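Once you scroll down, you'll see the structures, which are given as structure tokens.
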Structure 1
Amino acid sequence: MKKAKSPPSPFHVGDRVRNDWGKYKTIGVIKEDLGNLGINGRRLFMVDFPMALDDSFTTMLSEDEIEKATPDMELVWPNDSRQTMEYLVHGGLISILNKNMSDGILHPRSWLYISPLGNIAHTSIPDRGMIGGQFVPYWALYGNKILASKRDEVATFLTSFRLIHEEAEKVMSKVGISRKGRDKS
């Protein structure tokens, strides 16, 4: 006697899906279809959810715990640059610039994205990034301030995050410009 074949799933590897994450709804990507291994033959999937910075959380969810993500569910980049500027001024820019303070061999790139909780964050993972993607300026900090000799390079880098030149200058001014230190370029 043949076993009845289960109906095909509407979900496939690579699909963007949404799941309730506490009081939030967050979007992840199906990484693996595990098949009907769940209780009573429920179909299970491994779903990857991006977290802060370059981290992600992968969990097993059943077909009835996820829904297809539609474009209107996706987090969109704010039209107003104030949120971007606030993020960069309050630690984001220093954290990004610190990624290229070693020997300069890595040449990291950086993107900004909206985290699952709706906050702006940065990443070096291209698939997760929403804006940016430029190389992080090499050795642009002295302490927690921007080296004066790297000001133009950092300003150009900041415009990759959809800031106009005046906004980039304002961010750098609030972070601080160091006249001390030596230029490593």
Structure 2
Amino acid sequence: MVTLTKERVVADKAVIFEMRKSGSPMREIAEKVGISKERVRQILSRNLGTTKHEWLSTLQLCNETGLPRNRIIELQEKGIVSPSSRWGAGKRHYFLWNADSVKIIADYYNNNHLCRVCNKPLPKNRIAFCSDECRQECHKYKYMTPEEKQRVLANIRRYREKKRRQASEVITQNETSKAILIKP
């Protein structure tokens, strides 16, 4: 696909630049244009000064936002942020994200991601509660659904009945041991 004429090389460079700008990996560019991956790298570094594209990988997005990978994927599944490019290699799937995704995620967490108890904005490292105190408060009886309250009450009843049986067994054992001691 590469010819020796100067116009054709310029046309191939334009294709290379456009594909790299859209986030294509160098291997894919090399296959499409018909040159080696190393030659693609040389053309990009000589003309653009770098081989990097303007998209962020999922790992880079995680580092920029301070969020773990699974949280980024959750936001993508909710439709809050969407990848700019996707490609698969075997069983793995890779995403490239626009640089604006960092701002979108920060805005989401600042505006919409609130604590379930106190309605304060959540820090980036928290999912549902802003602090351990709020998490503990949420697990209190007054925040439970009616079904959860019934389950807790049933557990309390079982616990108390078990303790009553144990206490009565101890009392009967003590009475029988006293009776044995008194008989001789």
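Where does the value 2.2 come from, among 1, 2, when distance in nm of label points 7 Å out along Cα→Cβ at positions 125 and 141 is the thing being computed? Answer by label: 1.
On distance in nm of label points 7 Å out along Cα→Cβ at positions 61 and 173, which of the structures labelled 1, 2 is highest?
By distance in nm of label points 7 Å out along Cα→Cβ at positions 61 and 173, the leading structure of 1, 2 is 2.
Quick one: distance in nm of label points 7 Å out along Cα→Cβ at positions 85 and 133 came out at 4.8 when computed from one of 1, 2, so which one is it?
2
Which one of 1, 2 has distance in nm of label points 7 Å out along Cα→Cβ at positions 77 and 157, as calculated from the coordinates, equal to 1.8? It traces back to 1. Determine which structure produced the value -4500 for helix-only ellipticity at 222 nm (-39500 (n - 2.57) for each DSSP H run of 4 or more, over all residues; to 500), calculated from the coordinates; the candidates are 1, 2. Answer for the origin of the read-out: 1.
When percent of Cα pairs over 21 Å apart is compared over structures 1, 2, which one is greatest?
By percent of Cα pairs over 21 Å apart, the leading structure of 1, 2 is 2.
Suppose relative contact order in percent (Cα under 8 Å, 6 or more apart) works out to 15; of 1, 2, which structure was it derived from? For relative contact order in percent (Cα under 8 Å, 6 or more apart), the value 15 is produced by structure 1.
Each value in this text was obtained by applying a stated rule to the coordinates, not by laboratory testing. Predicted, not measured: the structure shown is a model, and the values here were computed from it. Cβ atoms are built from the backbone, for glycine too; each structure is taken alone.
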